[in-house]
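> Just below sit the structures, each encoded as C-alpha cells.
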Structure I
Amino acid sequence: MHWIYAYLICLATLLALDGLFIKFVANAAYRKQLGGLLNTKPKPLPGALLYTMYIGAILLYGVWPLLHLLNHAALPSVLLKVFGWGAGLGFTAFAMYGLTNKSLVKNWPTSIVLIDLAWGAFLTGVATTVGYAFLS
C-alpha cells in the first residue's frame, strides 16, 4: 500500500512542477520556437498516459533500486545522491525525445532540446527524491 501512496505523491509532485514549468517557461518558449506545430489545447489522454507511465518508471528504475542500494537511509547526503540518480534518469528520458526530434525533424530548435534536457533532469530528480524520501 505504501507504494501506491508513493506513486500518488510522486504524481502530485510531477504534475505541480510540470504545470508551473509549462505555464511560466515552456508555453512561451515552445510557442515562439514551434508555433504552428502546437495544439491550441493539450490532448488529455496522451498526457495522462505519459504521466502514468513516467511515474511508474521513476519508481521502478529510480526509487526502488536506490532504496536497496542505499539501505533506506534518508540523510541529506543520501538524498543528494538520490536526486543525482533521478536527474540522470530524467536527462536520459528527455534526451530520447529531444535528440530524436533534433535528428529527425527539420529545423528542430537546439534551444528546445537544451530546455527539455535541463527540465527533465531537474523534474525527475525531484520526483525521485520525493518518492525515495517517502519510502525510506
Structure II
Amino acid sequence: MNTQEIFDKVVRHLASMQEPSVNALEVCAYRGKGGAMCAVGCLISDEVYAKCGRDIEGETISLPSVQTAVADSLGRALGKDEIQMLRNLQNLHDDADLWWDENGLNFAGWKRIHNIAVAFNLTCEGPAIT
C-alpha cells in the first residue's frame, strides 16, 4: 500500500464514521466501543492489535510502538512524511468537536482533510471544497 492508498483508506474510514472511536471513558481509542476504529486504528490489523493493543492505547502514531503496529499490519515501514500525515489525520479524529457533527465529518473536517492532502501532495476524493 503506497502513501496515497493509505490516505484514501483512512479518509474512506473517517467518512464512514458517524462519531469518533472512543473507549468506555469517552477517550479516543484505536479500538473503541462497538468495534469502532480511529483514523490510525483502521490500519492496524486485528491480529496485530490483539498482540499490542494494551500497549498502544492512549499513545499517538508519533511513538515507535504505534508505528510498529501499523508497519506490521501493512507489511512495511512507514516513512517520515507518512507518519506526519497519519498524525494529522489522527488529530482530526481526536479533535472531534471541531470536525464532526451529527452527520459525521462536517465541512470543516472535509476542509482539513483536503488541506492534509495538499500538504502531502495527495489527491482527495471527498466533497469539493472551495
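Read-outs throughout are calculated quantities, based only on the coordinates presented, and are distinct from any laboratory measurement. Bear in mind the structure is a predicted one, so any value in this text is a computation, not a measurement. Cβ atoms are built from the backbone, for glycine too; each structure is taken alone.
> Which of I, II yields 12.0 for mean count of other Cβ atoms within 10 Å over residues 19-26, as computed?
Only structure I yields this read-out.
> Can you say which of I, II returns -0.42, -0.92, -1.09 when log10 I(q)/I(0) by the Debye sum over Cα atoms at q = 0.11, 0.17, 0.19 Å⁻¹ is computed?
Source structure for this number: I.
> Here's another thing I want to ask about it. Given 12.6 as the derived value for mean count of other Cβ atoms within 10 Å over residues 67-74, which of the supplied structures I, II does it correspond to?
Going label by label, the one that fits is I.
> One of I, II was used to compute distance in nm of label points 7 Å out along Cα→Cβ at positions 3 and 107, and the answer was 4.7. Which one was it?
For distance in nm of label points 7 Å out along Cα→Cβ at positions 3 and 107, the value 4.7 is produced by structure I.
> Quick one: relative contact order in percent (Cα under 8 Å, 6 or more apart) came out at 39 when computed from one of I, II, so which one is it?
The value was obtained from structure I.
> If helix-only ellipticity at 222 nm (-39500 (n - 2.57) for each DSSP H run of 4 or more, over all residues; to 500) is calculated from each of I, II, which structure is the one that comes out at -16000?
Corresponding structure: II.
> Still on this model: Which structure, out of I, II, was distance in nm of label points 7 Å out along Cα→Cβ at positions 51 and 75 derived from, given a value of 1.5?
II
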